[in-house]
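Novice: Alright, structures below, take your time with them.
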Structure 1
Amino acid sequence: MSVLITGATGLIGGEIVKECHRNNIDVHYLTTSKNKIQSTPNFKGYYWNPDQNEIDLNCFENVTAIINLAGATISKRWTPDYKKKILSSRVNSLRTLNNGLKKVDTSSIKSFVSASATGIYPDSITNFYEEDVVYPVKGFLAEVVAAWEQEANTFNNFNFSVATIRIGLVMSDKGGALPEMVKPINLYAGAPFGSGQQWQSWIHINDLARIFIFAVTQELNGVYNAVASNPVTNEKLTKKVAEVLAKKIIIPNIPGFVLNLILGEMSNLLLNSQRVSNKKILEEGFVFEYQNVGNALTSLYGKQD
């Protein structure tokens, strides 16, 4: 089996590559940097430039599945120009892949899996969100995810399965949001954000990588939430991080208006509440290794003396 991955050198992509190799799956990957191209028997790089609709069609050779993770990070201040980049990087990547596939024989490809985000769900303390209900699109991040998924749906025109994975808060000690939470807590300067009652639907990075491989090998179709079974409030998550690090939370909650002054619209990433169901992926037979946030954090940071 051979999988083509976009975004293979990022945080999530790197873990998926490891999971592929653990399962004896060869990886082709696309990169916008010619300096990152390497070629080994099970890890081969190819150049592309989605902004210019350029792609090395050799990347599709002998590929049986495609995993799309490409897109500019959302963890950077949302200026008007950068907001355009967040959207265009996701849409252009999918369009470039689609156009490339139209030029090659796709008969060997069995599945296509694209990343998405739980940010498509509206801010709510009380709702419990499932994939197959259409919710109002409110806010910048939801607009981005809606456009992202609409573009991914164009791959249904090919003769292979198409799945979209809505990713929650990724638990990793190598990057993303969690290390940024750990730093101030280690310095006794951590605190819950806003009311602290907003729900955060999280997933351990190992489980996330396994979900992508599961979606590929099971040839899943449709939208799936990639979150553990037990969402937690921001306050509980903050306290659990402190507990695992053997630190104390000694300062009061950081008010939402302060975060808004510092981060602007991007503060919604910290203040919005999305309690998300994983029932659909469980019903497909996927088994999570990390269902409890305490166990997930301990696996990453260990109990501190």
Structure 2
Amino acid sequence: MSGLMDMLGRRGAGTLLRTEDLRDGPRQAMQAAIRARCQAVPLDQRTILCRVLGRYKMLVDARDLGLGPHLLLDGYWEYWCTSFMLNRIRPGQVCLDVGANLGYYAVLMADLSGPTGRVLALEPNPRLATLCARSLALNGFAARSAVHRLAASDAPGTLRFRASDDDPKNGHVLDGLAEEAEDGALEVAVRAAPLDDLVEGAADFIKVDVEGAEEKVWAGMQRLLDRSPGVAVLMEFNAFRCQAPEQTLRAIADRFPLRELRLDGAVAPVEPAAILDRTEDTLLVLARAG
């Protein structure tokens, strides 16, 4: 660790980190190196340009008090997920960011999959979808990526989507018409489509973070999984947001061994009962091998 820090110090905080540094460096060393390269520049009253992962330009909504402060001050988000992707995604792969938010993971996917890869980012929040697309373009990844303002689901249609300005990462599709209106919340109609219909051919890596819509997303990706034998899926799952969590977990376990990504970055087997008892999210790692 000291050798890596010495090397990064010799390069100087003004030098961008390389993907090799991020992939191979010890977690604490890389987090310190990323923070040392944090920069933030207001562009207008609603938009801030910042440096994330010591490498990428990213646009952040100034009103976002949930994800934004972490990117502006630390330069990274959920480092255990970041590290997992750094070590999993390879050049030429087809990657999906389902629930892309500002595009932090979409930008990382686009860099790691390279010019011969392809990234599809799905984000129903119109403001975040716009910032995601612009951040991909700012980093030179527009030609290898596409951003769709829609919600992944189990069938084509139109859904209602709600999010707050100060914590848009918790935006969600409304479950029917019974939910009461929230003061100051964005509420818009969004197009919905199953992943089966959005992706031609196979996918190599799929990240799913959809705040309660995971059952419908899972139902709408079965044909895609059939034609993607080598796929790895990183899915946020919360039983308390699901309508039939036991049935959904059984369906998942019929396809993949049940494993989770822990906060320390380790991937370990997990029992359905443990997942069902948690109020916190479980990050499922779904892959047939590796």
Structure 3
Amino acid sequence: MNQPRQHVPSNVRSHCELPFWRGNLEEEDLVHCSYCGARMDDHYDPGLWDVSFEDFAAVHEVEIRHPYFNGPPLRHPHVILRGDTVERKVCLHICPVCGWWIAEDRAVLPAMHWQHWAVTLASEPALEELALNDIGAPLQEVRRYLMRRFEARTLMHPRLFELTVASVFGDLGYRASATGYSNDGGVDVILEDGSDARIGVQVKRRKGAVEVEQIRAFLGALMLGGYTRGVYVSASRFSRGARKAARLSTQTVMPIELVDAGRFFDMLDYVQLKHRPRPQDCNITRARPLKFYGHDYYHLNTL
């Protein structure tokens, strides 16, 4: 996707805990993703946005006029800003798993006399919508989106879900290829592990549980296709009868492995670390400036 990211209000209420001011970057608090909880990757001073002294000063002016401001009066030299910044830290925090990010810009503003005020600005929380009915959507963007909104898997185009499953198995070390969409013979993805074995994968995006009849039909497709074993990936769950049929096949005919929604999410979580997004993957451009808001404000105890 070459278009700049479209910022839309997030419908998930979250608060990203950005660090307090520290003397050294190495002492900063860790930042965790508000969506999936993973530790965020830090990219210092990426140069992707511009924030002026006036932007920081505006937060200061709002804070000192707040009725509950616990500090000197408005005209006191401890709250009147000198007009510059004495230190600045800029960081782009990117989640390596789901790709969610937040831009952070912090500055220390000196007052006319002694006091220094630390102001933290953060980009507005944003969630990039993705057309899950578009089978041409970039698979890495689809995978990151699913890590943020795994419940959206049942809304995906069935072919897009098959391609996503194939890409996950590819990152697990298999040579994976999706079969023809209209005539797959009951096998959606073919896996090869470097030996002569061929593994057939069936992918079901449906909401309901997979029943025993579907496992039996899948076994027939595996036998007719000459596969050595099978993997059934479901976006939901498997009924008790389906699990029993898979165990019976594994014991008497050929192995059939069942991957339900929870297990597939764990697989996706694991392989996403192989594709940690970089700042250029966030689609932040100066042509579409980020919107910042005041995230934190406090003095540095310099009195």
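Every number here is computed from the coordinates shown, using simple stated rules; none is lab data. Keep in mind the model is a prediction, meaning the values are calculated, not measured. Cβ atoms are built from the backbone, for glycine too; each structure is taken alone.
Novice: If we compute FRET efficiency 1/(1 + (r/R0)^6) of positions 69 and 197 (r between Cβ atoms, R0 = 41 Å, to 0.05) for structures 1, 2, 3, which one ends up with the highest value?
Specialist: 1
Novice: Consider the structures 1, 2, 3: one of them gives 17.1 for mean count of other Cβ atoms within 10 Å over residues 109-116 as calculated from the coordinates. Say which.
Specialist: 3
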